[in-house]
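Computed from the coordinates by the stated procedures, all read-outs in this text should not be read as laboratory data. Bear in mind that the values here come from a model prediction, so they are computed numbers and not experimental data. Cβ atoms are built from the backbone, for glycine too; each structure is taken alone.
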Structure 1
Amino acid sequence: MARIGVAFSGGGTASDIVDCVKLAEDRGYESAWVTEGHGGDQFAVLSGCAVATSTIKLGTAISSVFVRSAPTIAMAAATVDDLSSGRFILGLGSSHKVQVEPEHGVPFGKPITRVRETVDVVRQLLAEGSVSYDGETIKIEKFDLWFKPHRPSLPIYLAGLFPKMASVCGEISDGIILTRSTVKTATEIRRNLAEGAAKVGRDIAKIDVTSLLPTAVADSRAEAMEMMRPGLALYAGFFPRYNKLIASHGFEEEAADIAAAFQRGDMEGATRAVSDAMVDATSVCGTPVQCRERIDAYRDSGIDLPIISPFVRGGDARARFAAAIQACVAE
């Protein structure tokens, strides 16, 4: 079966997600990923998934390096890895200033340095059981683990959207996690990864290129596209970095209109500014057959692991997650 993953970004309860990950495992999905944001504690949810499954890989996509300390991240990762018998992938990223500071009350600065240093600390702590660290953004006098991790190292994937961070991924990560990519993204990202890998003599073939793909499955393409618009409007309106990303895909006017409407508090206007072309370029949406064809197009474009990410809110979250999981793989 071709590689495929599924991501959960809120909307369902912890029990909903565990049940859906079990379904994904049954349907042959390689991996399941849980974000955090406002959707529940990702490591707790993944622990539930770990004990309810036996083969599917489990990952964070992503865990913010600002809202947890590096040792806390290491302990959480080691916990899920132990419960899953070595099936865990740690996905890290900086998150966004508009979330970290106003929502968590934590200062946001030097995000790439913070990511680098967090990776250093996590790897040292898992490998050696103890770490002392004197970095620019992280300073730890000494921290010891009081247990032996299941593995002394585990795969660490990093979120990257633009060339500078993608180059860093080439230097230090086992994989890159893209989001809202197009079928043109992988070619450029692979060049950035190669630049970073070359600095340290790494083989780029060992770096997994993955992408979170917002997904909506419906009886018609038109219905699915309407389902996608609010989420795209929210991301392009609220997050400056995602607005920049959407503009870089060739939608400068739409991105500007969405941002302007969002700043006015006009969410309906922001949603109306999301064009069909924007949805089509940055997501998987349509009938089950159309969704599978689109996933194949991402694979053909150079995405090693397409990760469907259904945008789900409301009381029917479990059913909608399950429908997308079943629709995006062939019978």
Structure 2
Amino acid sequence: MGTRNHCLGPRQIARFEQAASLLPGVDPVDVYRFYIRHTRTGRKAVAFADASRSYLQMLVETGRAVAYVSHARKALEDFAEELGSRDVADYDAEAIRGHLYGLNYSPVTIRHRRGHLLCAFAWWAEQGWIDANPVEKVKRPNVVSGEPGILPVADMERLFRANERVDPGICGILALGAFAGMRTSAIGRLDFEELDFGQRGILTPACKTKKRRRQWIEGLPENLWKWLERTPPEIFALDGRQLLHRRAEAFKRAGLLIEADDIAYENRKREARGEPLVTWQPTHPPKNCLRHSFATYHVALHRDPGKTALLLSHRNQQVLFQHYLGIATSAEAEKYFRILPR
């Protein structure tokens, strides 16, 4: 049987002795194996800026929502602004942790930023540009949630009464949030033809859902359909910016939204007429108050969080039990779902 001889010259022996003096007692074979496991051989070096462009392009090509792509871009831009555009394999968990927890944002926003970075680095690992995802070693920030912001029944009724004659179209849009629990982004993607008045259901095609699965929602309250029946189909042709403007104007008519610009404008008019200035304070409705109101009053009316979770497309009932159960009474809920067009 043949043998292979590896002859070591004096210089190589001297180098081995020097290496052994750095870590006495360590088996050199183990050192070689460790080196092989942890040395990135043959991997393409990709700068963070180039990797980010490729990732965002992939999101666009796979049909991710415009808002999602925009948030992902912002997360990557802020990361690069602080840490620079190095080889994506050169960022470790400690650097990413320092960046995330150094952001002057709420824990919820930091959690979202971590999610975007986690997905980006995971995709880069799939491309073979990094060996492992360092974001996995960064713990998510703890988020302590308060009670969801809802509108009292009287305020919700005032919102619809102030607009039903002035802008019936926006009332239908508001009803989809208040009486169907739909997110603002989902309402903006909804087409009039996806409302099935006969079967009292709403169809969301797979191309419009986050999970790319077709959704059919039925069993929604009757007052929703009463508002939708008098909603002009043209309102669904507006883009997101136009809908947000119309919605803001609706809240202002009901006195539920007063912005600093509104106060300044009113005072300029009064000053020109020599009238006393207003002493209003900026007022804003709670964030996502329509969806939160629907969840709160629906749970209070039916006492069945599972039913409400199904309509809201929640994976389980836990969130409803923790955050919505017990906030409103059944009597309030009955009044809430009796808000009908006159």
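What to note about this one:
- Identity of the structure behind 2.8 (criterion: distance in nm of label points 7 Å out along Cα→Cβ at positions 119 and 295, calculated), options 1, 2: 1
- Identity of the structure behind 3.1 (criterion: distance in nm of label points 7 Å out along Cα→Cβ at positions 215 and 247, calculated), options 1, 2: 1
- Test item: volume of the Cα convex hull per residue in Å³ calculated as 258, pick one of 1, 2: 2
- Ranking 1, 2 by distance in nm of label points 7 Å out along Cα→Cβ at positions 191 and 279, the structure that comes out highest: 2
- Of the structures 1, 2, the one that 25.0 was derived from, the read-out being mean count of other Cβ atoms within 10 Å over residues 87-94: 1
- Structure from which 48 was derived, percent of Cα pairs over 23 Å apart, for residues 223-310 alone, options 1, 2: 2
- At a computed 71, 47, 34 (Cα extents along the principal axes in Å, for residues 111-302 alone), which of 1, 2: 2
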